[in-house]
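FYI, it's all coordinate maths here, none of it is from the lab. Small disclaimer: the values here were computed from a predicted structure and weren't measured. Cβ atoms are built from the backbone, for glycine too; each structure is taken alone.
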Structure I
Amino acid sequence: MTTEIKTRKSIIRGRIASTEEFVDSLNDIGDSQKKLLQTNWIDFIKLMEKLANKHSQKYKMLNVATIVCGVLTPVSINLLPEGWAIPVGTMLGVIVSICVALNQSNKYYIKEQHYRSFSEELKIEGEKYLSLIEKYNEYSNHDEAFKLFMENIEVIREKQISAYMTSIARDNKKQEENMTPLAVNH
């Protein structure tokens, strides 16, 4: 018997597919509401997951390059023949610096966490709606709870956009502060 190791990506894909099937099977909402659930909720989750995965891959790739080049730098300096050791060691050191700078300036890890957080928030809100629990338990069916759910999804999406824009503004301000002109002596 072989065991299949499921990646986070495949687990999420399966969850989303199951959710889409469940939404399609709902008899107490109309086709237009199902379409809104797809476009305003499920597709937004897919987008957040895609962006989180993209930034995660970049973060991990740059970290691996940093580690490998960081380890190879002293090895190359000590083991390569004279004439090769310094240039190769220098190039590896430059690659390490570039990778660290790219990770630092692009904040891939923070962006991954940002998108993953909003994806999870959307999923949790959807699970509450589909189960008609917590703030949705006062409704007897999904049709009655639909308006509240769409309002809550919109609040989450607006919060995501606001947080992202605030983050960009904060980063731009920090960059401007770090780029002060040099004092000129007369």
Structure II
Amino acid sequence: MYEQLTHTPADDNQSRQVSKEDFEPVLIIVDAQNDFITGPLGSHSAQAIVEPICEFLKGWKRGRIFMLKNTRSDGSYLATQEGEKLPIKHSIWGTDGWLMNHKIHHAVVCTWQISKEIQKHDVGYLDWKEHFMYASEIHLIGMRMETSIITNALILKTIFPEVPIYVHVGLCAGGKDFVDALNVMECCQINLV
């Protein structure tokens, strides 16, 4: 009876054939949206990394790309815990601020790699295994180092503990707690490059 009730990740893997893409790197672009670059939560550091991100993407010919988008509804954000602590409406679905930065989005399309937008309704995204079960390595770039990038890096490290995770520091923007976020990630065996 115990064996019938026990479910392991290996059970999922047996029901699906492994493909070539499963052993390629994965690139995750975090919150590269207008509101975090030129909008109400934008910054000079975020604006400064748009071109370097585009240059990096020109050379990305290695695997799938996921564009993680912060997505909020207009009516409920301020009632959330985050809305109470950060009462600035942002990433409202369907607004210009919710859209990916057009230069970064264009650079992703020009890579000719498999890419997908993922909407997250909080700082972190938990359902990564819906999008990939394996990867040779995971790379993160984007906005909001001390919130979204660190949270997703730690979630990914928990889900895929033996997959090397790389945060490209020069392709990330953040605020006053940027260095603190780097220190925490380094303590958790996340590679800073």
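With helix-only ellipticity at 222 nm (-39500 (n - 2.57) for each DSSP H run of 4 or more, over all residues; to 500) coming out at -8000, pick the structure among I, II it was computed from. So the calculation was done on II. With respect to relative contact order in percent (Cα under 8 Å, 6 or more apart), the largest value across structures I, II is given by II.
Of the structures labelled I, II, one was used to calculate distance in nm of label points 7 Å out along Cα→Cβ at positions 45 and 173, giving 3.5. Name it. Only one of I, II returns 3.5 for distance in nm of label points 7 Å out along Cα→Cβ at positions 45 and 173, namely I.
Structures compared: I, II; top value of distance in nm of label points 7 Å out along Cα→Cβ at positions 29 and 61, i.e. the largest, recorded for I.
Ranked by percent of Cα pairs over 28 Å apart, structures I, II are topped by I, which has the highest value.
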